[in-house]
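Engineer: The data blocks that follow each hold one structure.
Taken together, the values in this text are just the output of simple stated rules run on the coordinates, not laboratory data. Predicted model, so just to flag it, every value in this text is computed and none were measured. Cβ atoms are built from the backbone, for glycine too; each structure is taken alone.
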Structure 1
Amino acid sequence: MKSGTDLSLLRFLLVEDNAYTQKLLSEVMKAFGVPDGNLRTAVDGSSALEILKDHPIDIVVTDALMEPVDGIALTKAIRSSKRKVIREVPIILCTAYSEENRIAEARDAGVTGIVVKPFSAQTLHERICDAVEHPRAIVQSESFIGPDRRRKSDEVKVERRGKTDVHEV
């Protein structure tokens, strides 16, 4: 997992309702060199929004399905924030659902990257580094607020339980 990005300098918000997965994500982030002081955790989108109001965050890593506010609703709330520093934060969505309609829903909500559970540490690292090393401008139209979706390639590879799916974005 080589990259020019020093993740120890970034502030992360991990949003996960499953205690085991939240602990696993925290340990993976520490293995990436992120110190405890740069990791904040929330158990749902509602508590994540409260943290974002009061603490500077560089990257949000969120689960998709949580109650009462899931990762998609959290993404939409972040992207519609009046505060630019919140609206433009990169969002990595972790989901166990890689069906095309779920990927499209996440993309249309404004996520920056997607990691399919069960995920590898390498895939998570790649998505985070990509978001930092190749930031995309936040664009806004009548129907979308989020990272500019134009890419040189129209395909995105999605790792799923031992095989790779390709979804058009």
Structure 2
Amino acid sequence: MRRIFRRHIRKTLSQEVPPILQEANFVFDKGEYGRAGELFERIAETAAARGGPRAPLFYLQAGRARILAGQTALGMSSLKRGLELFAQHEQFLRLQSSGARVVSELNQRGLRNEASEIATWLKTVLPSATSFDLPAKRPTLPTHCPSCGAGVRADEVEWLDEVTAECAYCGSPIR
């Protein structure tokens, strides 16, 4: 009952998307990765200071933006912080899926040493001999959140029901 109530509150409150989040997603999509990295870092720091559950995702997006802007050292710092927050909150399924994606993206950009560093760290942090159940096949989602403009990834959303997911960045319902 309590979870249903929280979902209802999230649905009604999620329409107020912070302008900084909309701007960050907009400049990221435009290819202004340095600016997007700065904005996502500010959002992540604010969310982390409040203990917000989306802080790791904002750090990961800041890291992606910094890497795409050619600022590898800053990007790695943000990527590590986002993954560390997942580990601290014992969100091992999200840590595993996000970590695998980070390693893959770093390898695709030719950053083999950085990818190896993250992969090695993941092996030390993830519980050994634990298999994670993969979520059931879900309906196809739109590529971007209609409220904040963030890219939507099936492994970064929480499903509210069989056809509705919650945006990982702003909390808006996505059908």
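Engineer: Here semi-axes √(5λ) of the Cα gyration tensor in Å was calculated and came to 21, 19, 17; which of the structures 1, 2 was it taken from?
Structural biologist: Computing semi-axes √(5λ) of the Cα gyration tensor in Å on every structure in 1, 2 gives 21, 19, 17 only for 1.
Engineer: Shifting gears a bit: For structures 1, 2, calculate distance in nm of label points 7 Å out along Cα→Cβ at positions 103 and 127 and state which one comes out highest.
Structural biologist: Structure 2 gives the largest value of distance in nm of label points 7 Å out along Cα→Cβ at positions 103 and 127 among 1, 2.
Engineer: Still on this structure, I have one more. Name the one structure among 1, 2 that helix-only ellipticity at 222 nm (-39500 (n - 2.57) for each DSSP H run of 4 or more, over all residues; to 500) of -19000 was derived from. If you can, show how the numbers build up before the last one.
Structural biologist: Values: 1: -10000; 2: -19000.
Among 1, 2, the structure yielding -19000 for helix-only ellipticity at 222 nm (-39500 (n - 2.57) for each DSSP H run of 4 or more, over all residues; to 500) is 2.
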